Structure I
Amino acid sequence: MALRLEDKKALVAEVNEVASKALSAVAAEYRGLTAGKFDILRQRARANGIYLHVVKNTLAKRAVAGTEFECLGPALTGPLVIGFSLEDPGAVGRVIKDFAKENDKLVVKAVAVGGTLYGPKDIERLASLPTKDQAISLLMGVMKAPIGKFVRTLAEPTAKFVRTVQAVADKQTEAA
């Protein structure tokens, strides 16, 4: 069913608004994917805070114009679904990569992060980005390490003294 001009303008505005807030994007070809499997992909996307939409390529190029995902323009050919990650930069990569493993009909065409276009092989790098909680725990571990080392350094002379006194006491009890 063809879209009316007003519907096209509304769709372009909606995708443009989402793209202006998004952290990363993936364009994937879905040729041959059944409607049931596509619904499963949409459910997973919704559960992970991903905006997933099938948009005609000309409308998609207009929608990403003026955003950091304008670099996707040359990659927008063929029947594509575009996913924008809104909360976690790696979420769209993880969902698309995992779904593509299960369904060989979904083929990644382009990945975009921070205004830079990457190839389909870079979906692995995007998918391996830590979630917000993982990043915070990594940061806390890095911040905690020097403090722990400092405390151990301060405690070591006392511990060494106690071990020396214990060794002397053990030697005297053996001699007696």
Structure II
Amino acid sequence: MNAGADLAVDLVVLAVVALAAFRGWRRGGTALVLSLAGAVAGVLLGGWIATWWDASSTVLLVVAIVVGGLIGLGAGRRLADSLASRGGGRIARPHLLERVVGVVAHGGLALVVCVAIGAAVAAVGPAGLSQAVRGSSVLTATAAHLPTASQVADRVPGLGRVMAVGGTS
């Protein structure tokens, strides 16, 4: 493809990020931040428990990581809901700091998701689209600042074993 296709991918990514940031402005960011923090804590705790319980079972490790992440996500969301609730169960309109957190959290998450989708498209998508995604300056610059899979695997107990089974390194 040409530079026009690369630019089109950049514009689509920037539009997705802008829409997510606008949603963050309207809704605030505490719920998203606490939900993601809970999910990360759940994944870490699930990985630690699985390796402590049966270090040789990859199936147990995957199940513990997924279940731990889902439980953590739910716990973070419940905490956010309890913090956001006001009299009679109504949620107050977000204040400026909450809106700024929302813009950063929602926009940042959308950008990371776009990088992940772009990586999948570059790996298995049609040749022209794969080339346009690889040529995207927004996705390339963002991916350069994100940790690699092996860096993440070094931080999560047992994740290196799951990645070895899945063939990702």
Structure III
Amino acid sequence: MSYIRLAKIEDVAIMSRIHALTWKEAYKGLIPQEYLNGISEDKWIKPFIDALSNKLHEAAIINNGETDAGCVCFGKSRDGEAGYGKIISIYVLPAYWSTRQGYELMNFALNRLKKQNFDYCHLWVLEGNTRALNFYERYGFRSDNKVRIINIVGVNLRELRYSIKL
């Protein structure tokens, strides 16, 4: 039986590990492989400590009865639009893809954002990330036709913004 808990500072190593392992699989062929190969399991510990300590956003972890299988980070949008919450990241370990762990995490995060009086939520997704795009669209997110360019190790990548009414 799965359960979701709000993340605490003590959980940042777990969250960082989930991010690292998932990035290495989810972004194959989208992000340069040398960059993915160099991601360590502790890469996101400091940013997570900063974010949780300074209440920049919330995070939650899902445990499926065997392991901490995924996490979601969410909070107020920093894109300058009033009434918008944001899914900053949502990752589930590859061994647990297609097991509803992501769906449960998304429900949890969107319910928290709704209780915080956000009317909408958006997220950014890497163009070409078909698995994620399909997941978001099945959930009800729709493209709002906003695009941004991010640069990873000298490679410009397009991210697409998707939104949902809460």
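Quick note: the coordinates plus some simple rules give every number you see, no bench work behind them. Note that the structure is predicted; figures quoted are calculated from it, not measured. Cβ atoms are built from the backbone, for glycine too; each structure is taken alone.
Computing distance in nm of label points 7 Å out along Cα→Cβ at positions 12 and 140 across structures I, II, III gives 3.4 for structure III.
Ranked by relative contact order in percent (Cα under 8 Å, 6 or more apart), structures I, II, III are led by II, which has the greatest value. Given a value of 2.5 for distance in nm of label points 7 Å out along Cα→Cβ at positions 28 and 44, calculated from one of I, II, III, which structure does it belong to? Matching structure: II. Taking distance in nm of label points 7 Å out along Cα→Cβ at positions 20 and 52 as the criterion, the highest value among I, II, III goes to II. From I, II, III, which structure was helix-only ellipticity at 222 nm (-39500 (n - 2.57) for each DSSP H run of 4 or more, over all residues; to 500) = -10000 calculated on? The correct label is III.
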